[in-house]
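Got some structures for you, see below.
The numbers here are math on the coordinates, done by the rules we state, and not lab data. Computed from a prediction, not measured in an experiment: that's the story for all the values here. Cβ atoms are built from the backbone, for glycine too; each structure is taken alone.
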Structure P
Amino acid sequence: MADLLEWVVEAGCKFDSWSEHFRFDIWQQGFVQTGLDPHFYANRQYALDEILPWDHLSPGVSKEFLLQEYKKALNCSVTPDCRRKCARCGVCPEVAKPVKFTEFAPKS
């Protein structure tokens with residue numbers, strides 16, 4: 001994947017998150033040049049217990065919590081926000097005293 005990223009940057013891709021600068025043709029050429037199959041990365045089913053490509057990122061909540069949320073989403077279930085009750089996601093530094101958000105009140 002690193003070879004692909006290097007190749008497309010050298011081929012001119014710099015601001016691809018902006019749709020007006022995205023060059024799909026260059027990305028397609030890059031996959032061919034580096035011998036990578038884009039469908040493997042875009043379309044495959046990931047096992048829930050494998051190391052995922054984004055596991056090195058820290059969203060603040062535990063992977064276990066995200067897996068629970070994923071399973072709940074498959075059943076069309078949601079976790080309410082934590083303004084009223086802590087969801088035990090792991091973001092708050094103290095489980096015994098979770099940070100609870102309050103309603104915004106403009107200063108008078």
Structure Q
Amino acid sequence: MHLAIPSTLMVCFEWWVWEIGGFLAGMLGEVDLAAQHVLLEIGAITYMFPLGVHAAACVRVGNALGAGDTSRALLTCKVALVLSGVLAVFQGIAIGSSRHVL
């Protein structure tokens with residue numbers, strides 16, 4: 001129960017924020033709403049790259065730990081963190097350089 005209640009609240013708060021955001025977006029004009037939609041889609045797309053890296057890293061770490069190879073598991077974690085950081089920098093540069101277009 002020590003983890004169940006905070007976990008439930010965390011999921012509920014995220015859900016409520018999306019619901020409130022959707023309601024408030026309905027109050028925007030057409031152009032503002034279109035811009036908001038584009039930015040939400042860009043956010044979702046940029047979220048998927050590190051999510052894929054982390055999913056693959058979880059599988060590799062689990063396999064390494066199952067085989068008893070902790071050094072390979074640590075190396076996989078470090079590579080995943082560095083790769084995620086590099087992806088974040090490139091995504092930040094791409095989004096930052098297109099800020100006048102967006």
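Summary of computed values
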quantity	calculated
Structure from which 1.48 was derived, Cα Rg over 2.2 N^0.38 Å, options P, Q	Q
Computed 0.45 for FRET efficiency 1/(1 + (r/R0)^6) of positions 52 and 84 (r between Cβ atoms, R0 = 30 Å, to 0.05) - originating structure among P, Q	P
Structure responsible for 8.2, with mean count of other Cβ atoms within 10 Å over residues 44-51 calculated and labels P, Q on offer	P
Per distance in nm of label points 7 Å out along Cα→Cβ at positions 36 and 68, the highest-valued of structures P, Q	Q
Structure with the greatest value (metric relative contact order in percent (Cα under 8 Å, 6 or more apart), set P, Q)	Q
Which of P, Q yields -10000 [helix-only ellipticity at 222 nm (-39500 (n - 2.57) for each DSSP H run of 4 or more, over all residues; to 500), calculated]	P
